[in-house]
Structure formats: C-alpha cells, structure tokens
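Just so it is clear, none of the values below were taken in a lab; they were calculated from the coordinates. Bear in mind the structure is a predicted one, so any value in this text is a computation, not a measurement. Cβ atoms are built from the backbone, for glycine too; each structure is taken alone.
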Structure I
Amino acid sequence: MMRHTVRFAVRSIRTWILLATPGLFLSAIGNLAAAEDTQPGRARVFLLAGQSNMRGHGSNSELLPPYAEAQTNVALWNRTVWIDLAPGFGRTTNEFGPEVSFGYTVKRALPPDRIFLVKYAIGGTALYNDWAPPDGRQYTVFTNIAHAALANLDANGVDYEISAMLWLQGESDAHEGQGAAYEANLRHFISEMRSFFKVPDLPFYIARVRTYYGTAEQSGLVRTAQVVVAESTINVEWFDTDSYNPLINNGHYNTDGQISIGIDFANTYLDSGPSGTFRAWSQAKGLDGTTGKEAGFSDDPDGDGVANGFEWVSGGNPLLVDNSNQALVPTLASNSMFSFSFRREEDSIGRIDLGVEWSTDLSSAWSNSFSVHEGVGGRYSKTNGFIVEIDDAPDPDRVTVHVPDTIEERNLFFRLRASQP
C-alpha cells in the first residue's frame, strides 16, 4: 500500500500559524458523474460478443466463491432490464461464460465505478457472414441489443462511457474455410464497431481461438490474423488461451478455462490504464518509467518534492517544477475558526483513501483522525467538531477543513494521509 503524508502545525488559539513541508500534498479518490447522475465513480460499459466459447460452457455447479454468488455491484443487460451479474448466462442456465470473472475482477480493481456488461454470443457463427457488417444476422441482433442497453442508461441519466469490447470468435471461420479472409473481415468489423458506437478508439480485446476447429492451415490463418490485427491496430490487444485445458464438449473451455479467460480480458483492460485512474493519468503525462519519467505513485521525476500521486490529485504536472497547485491555503474566519483548504482532482475520489490526522504534540501517536471521502458538494460533520466543506463546482474540487475553536490545546499538529491500495 502506498501512503504519503503532509504535516503542518497550528499554534495558539488566537494566532494561527500554518507550517507545511514545501511542495507536498495529499491524495483523494474517485470521479463525480454528470449533474444528473450523482453517484460516485465512472459508469463503464463493456461489450462482450462472439460464438459458443464466449457464450460459455463453464458449469455453475463447479463454481466457488466469489464467482458462485450474484454480484450486486456489477450489472448485466438481460435484453430488457439490468440485473445483477450471476452464473447462468452461458449456453444454458446451468452454465456461464467469461463475464463472471471479468466483471468481478474489473469491479474489484475499480471499486468506485459502476460496471455494466452487454453480452451476446451464439455458437457456430462466423465473422465472414453472421457477424459481417452491416446486415449480418448476428451483427444486427448484437447492435440492436447493445443499442437498447445504452438507451436504457441514457433514459436513466447515467453518464457512461463504452470502455471496451471483448471478442471470442473465429472457430467457425476456420471450420468453414474462411481463414484467408479473416484478417480483412476482422479489421472491417472493428472499424464498424467503433463507428457504430461512436468511439473512434474503442479498445478491442481478442482472446485468440484454439486449433480445434478447421484444418491446421485454416485455424492457423485465423489465429495469425488475430495477432496481426491486434499488433498493427491502435487499442487492439490479444492474449493466448492455449494453456486452458482440457477442452470439453467438442472444443470448449471448461469451468477453469472460462474463469481464466475472463480474468485475462479484465487484466488486458486494466493494464491499458482505464480512464480516470492514476495509471491513465501517468500515461497521458508521458510517464513511461524511464529515467526522468518515473511512473510510480511515489516517484518524483521532476524533483520538486511532490510525488506523482500528489501531482495527480492536485492537478499538477509531474514533469514541471511548480508547487502552486499543491499549496495548503490557510484562512481565519471572523469567529476565530481556523481553516485550511486544498485542491482535489475529481477522478481521484474513491480510488485512494484520504484522511486528516491530528495530535497535540509530535511525540505521541496520531490517534485522532477522520476521513475525507465525500464527493458531492456540501458541509460534512466529522469527529470532535471538525467540518469538511466540499466545493465541487471547480475541477479540481476545493476541499476546506474547518478546525473548531472548542479545541483549546495550545499546540495542534495536523497531517494529511493518502494511501493507494
């Protein structure tokens, strides 16, 4: 766990003196949704499509926690309504696909976010005809289902993003001798998906199919095409599934295989740096891990005393020596209540833990503390009469901590604590 602190002291009941280590700041968490959508975090929609292995042959009866239970914090589109993600949406109601472990893994990594899955998969369907844009049968059904799901979110005021599309398909193209055309067909399909959903750089993730169906030549053509397309197209990634054995039911992944594929899809997405996260911010700022561009949460590539994590939260620049954004601003109200304020990037809300700790001297433990986790503007009462005021009109937010004058100790020491799992 990464943890950073900022310390300062307040001396005298009437004369307030703010002492802060130059350049250091704190970290906060999450993201505020649009005005009509007041839930914290981002709303992320994932599209899952393909043929029978995406549909799923994993056995519900073989599942153990956490996958065996319904996931009340991940939603699956059930043609007309959003329901809790649960096993039973595979080939039969007794089976499941990669959606179960995918949803769980993404949600666990992005706890403040809402996860929505739209899945449509039909066994024995090929890309060259069934999924071919613009009028292939499965292409039409899938886009209609996805359109209805997104329309439902729009109608309910959910400010969502389409985060990625997951693709597990290609066996039928190999079986039907269409391997030579698969590369061109896949490129066209990805382009049409990005156009239809109006996301020009929509991430597209491919689980490479096995050699079970079709001749060695045909399955090899499909597998090679999936790799070539992924490695030559922006925001397209692939991963191997060859180690997920044994196959069951004539070329289908078993329970463990389905779980592993879902996790692989999730990790591929998470490794890309999902929007709103520290990783995405560091990538956008050009932090690539090389000397002078160190990308860790606690790294300080510009040497200004402000770690990357603090730069992110405060809206700073990790490659520019400028500490103005990290300033802790003291104020003194007419009622002698001392306050200090700081900037907090909205995207950090819910992604790290931020707290204020205080003590009457520096020799004892920091036994008094309270969290600052609220994302919606307002005043929030804390322990010992402290008040945290959130101004969410600007971005970054302005967070003000009001220290009550009922605390009569002559010496008060405060520090801001920030941690990242």
Structure II
Amino acid sequence: MKEHQHKPTSVRWQVSAALAAFALVSYMARANISIAAETMMPALHLTKIEMGEIFNGFLIGYAIFQIPGGILGDRLGPRKTLAASAFVWCMATLLTGLTPWLVRGSLWLTFAVLWVVRFGLGLAEATTFPVGNRVVRNWMPPSERARAGSIMFMGTCTASAITGPLVPWLIGRMGWQLSFVVGALPALIAAVVWYWWFRDSPDEHVGVNAGELTLIQSGELHKVAQGTPASSLRKLLRDRNVLLLTLSYTSEGYVLFLFVFWLYIYLVEQRHFSMIRGGWMAALPWLTALALTPFGGALCDFVASRHGRLQGARVVVVLGYSVTSATLFLAAYAGSAYVSVAALALSIAFLMASEAGFWSAATHLAGRQVGAVSGVMNTAGIAGGILSTFLVSVFVEHFGWLAALASGSLMSFGCAVAWLTIREEKPGLPARVKGFDSK
C-alpha cells in the first residue's frame, strides 16, 4: 500500500494535454480567417494585399505583447493569465464574424475594424506559448520538458488539421460570418475549464501525490543546492546563445505563417482543388505533423540525456529545418498537385517536430525568466511571420507562388545554418544556468 501511495501520479501529463488543448483553441482562433479569406475577400471587396494587412494586424498585436505577456505569466501565474487570454480570444473571434453586421456601408471602416479586432486577438494570444512554456517549467522535470513541449505543439497541428475541413464545412452551411460565431465557443470553454482545474504549482493541485511532486521538483532541488543566484533578464538577452536562438526563430515564424495563412489559398488557387477538397488537402500536412511532432521531443530529450540540452535541441532543429527546406523547394517545383501536397506534408511535419528544440533550449537558457525569454524568442518568430505575410502576398501578386514557397525554403536553410553555431559551453552565463538541465 505504501509503495502504491508513492508511485508518481501523472497529473503533469494531464497538464501537458491541457496545454495542447489550449494551443488547439488558440490556433483555431487565429487560423480560421486564413480559410474564410477566400469567401471574405469577394464579399468585402478586399484584395490579397489588404487581406494580408488584416493578417498582419493579428501578428503585430501578437508581437507587441509577447514579452509583456511572458512577464505577466511569470508574475501573475499561468492560471489567471491564460484564462483571461482565452476569454479575449472568444470575444475577438465573435467580433470578427459580427463586424460586417455592426459596420454597414463603409468598406474602409469594415477593413479598419477587422484590422483592430485581429490586432486585439493577437494581443490576447501572445501569452499562449511563452506562458505555456512557463507551465512546462513549473510542472515537468528537466528530463521530460522537450516531450511536454512537443505535446503542446501537437495541439497546433491538430487545430490546423481540423480548421482546414471544418471551416469550409461551416461556411457552406451557415456562411463565413456565423462560422466565426460558432468558432468563439471553444475559447470560452477553455477559459472556464482552465481556471477551474489548473494550478500554477504542482504542490497546489489536489491530484498530485508525493511521488510525482518529488519527481517534478528533482531538477529544481538540484538547482537550489548549487546555491547560484537567479539570472538577470538583461544579462540573458546579451548572451550569444540566446541571441542566436532568437534570431533563428525569425525563420520559424516566416515559414510557419506561410503555411498557416497561405496554404489553403495556395492549394485552391495554384493547385486547383475545390474549396471543400482544398480543406481536406490542407489538413493532410498538419495530420502528418501531428504524427511526427512527439518524435521531435523524444529525440531532443534522448540526445540531451547523453550530450547536453543544447546539443539535443540542435540535432532536432538542424535535421528538421534541413528537411523542411528541401521538401518546401520540392513542393514549389512539383508538377503534380498530389506530389506537392506530399512534400508540403513532410515540410510542415519536420517544421513542427523541431519546435521542441527551440522551446526546450529557451527553458534551459532562461532559468527563472523562462516566460520573458520565451516571449523574446517568440517576438522574433512573429517578426518573421509579419515579414512572411507581407512578402508572400507581394511575391504571389507580382512573381507567383513559386517565388513565395522558395522564400520559405531559403529561410529554413538559414535557420539550420544558424543552429550549427549554437553550443553548450556558456562561460558568460551564471553557473546555475550552465549547470541546470545540462543532462
């Protein structure tokens, strides 16, 4: 009986699954407009460049609040921060659908209100991954953090796979405006359930027993025993590895948002799939990513246990982005629409499998400042996303889809090269950061 009582419970993995659900709802709220855009543009008389600006409204808000959102999560705790954020997602998604009914007769005003609403959605969604990474640090021992992070990103893959077929189905039955009204409900449910069930610290959750609490705190106890001071955010932001990590994540944002905002439009316009069939074709790459993403986290933890946390992250990112670059180039040049979809599937799958490397490296380097440093890294990713939404629309309008996809291939290759220069040895960091999570 005593042995049974001390066998660790698995609440930490339930928390990881809850983060995946949060990421799923978050991505559905941001990505649904990329599917609805094909119907919205003619209905609202918007050009691709104007729709790209509305996409950018989200990304600008998302970028502005990454660092403040991460700091807010560090100070207020993930429970309050993410619950409040999800409630705002609900309101912003609802208003996206209601705007043409609330603002009548002025196309310019409709465009402006949509931009502001998507900007507000971006502000609220900025907390998702920096604060989610804070949850991973609070709830997972170092040896399991990459896998937990990959589970969180499985939610984004699931959302992207669901959004492709679901939104066209909703639009076909109730119109694009009501599809946003229905899409607001999951965010409201997420806000209520998260605040009711989650706790900021494992020792506050009634489901965590002594065995699991000891397991979770093992890495933290080792850190405290070393007697090292907390790392300063300013010092971390001057660190070479943190700077390279941040710079390389601009490539992630560029390529990811190329897929998030433009994949469905590419398949319908360039590859000539119907609206419904294009939705299913857009889902296939994300389903492939859903299957491959956890292997990225497992590989990262496996290599890290033998060669150090940064080496584990580097193997995953360099491998993943090299494959992403090659397959995205193949997708652009493929003569067959189905070969292109298969190449896009591999490209997105390896892109998402690499996420565990970025976020486990941020946790390893940041120490107690994990929310803030994650926010800095994700800000760079969103800057890449803003660049992507602007440049892709220009490339498509003036040079065609081949140039648009080739730009993503080049960015992926640049990310892989940058990661070859990130190394475990860090003489400039405090001893705690060097030793913490090193194996």
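If helix-only ellipticity at 222 nm (-39500 (n - 2.57) for each DSSP H run of 4 or more, over all residues; to 500) computes to -28000, which of I, II did it come from? Could you put the intermediate results ahead of the total?
Numbers: I: -7500; II: -28000.
It was calculated from structure II.
When distance in nm of label points 7 Å out along Cα→Cβ at positions 148 and 356 is worked out for each of I, II, structure I gives the greatest result.
Could you tell me which structure in I, II was used to calculate relative contact order in percent (Cα under 8 Å, 6 or more apart) as 22? Don't jump to the answer; show the numbers that get you there.
Details: I: 22; II: 27.
This value belongs to structure I.
With Rg/Rh (Cα atoms, Kirkwood Rh) derived from the coordinates and found to be 1.07, which of I, II does the value describe? Kindly include the intermediate steps, with their values, before the conclusion.
Numbers: I: 1.07; II: 0.97.
Clearly, the read-out refers to I.
So distance in nm of label points 7 Å out along Cα→Cβ at positions 132 and 396, computed for just one structure, reads 2.4; which one of I, II is that? The value was obtained from structure II.
Here FRET efficiency 1/(1 + (r/R0)^6) of positions 156 and 364 (r between Cβ atoms, R0 = 25 Å, to 0.05) is compared for structures I, II. The highest value is that of II. From I, II, which structure was volume of the Cα convex hull per residue in Å³, for residues 164-315 alone = 139 calculated on? The structure behind it is I.
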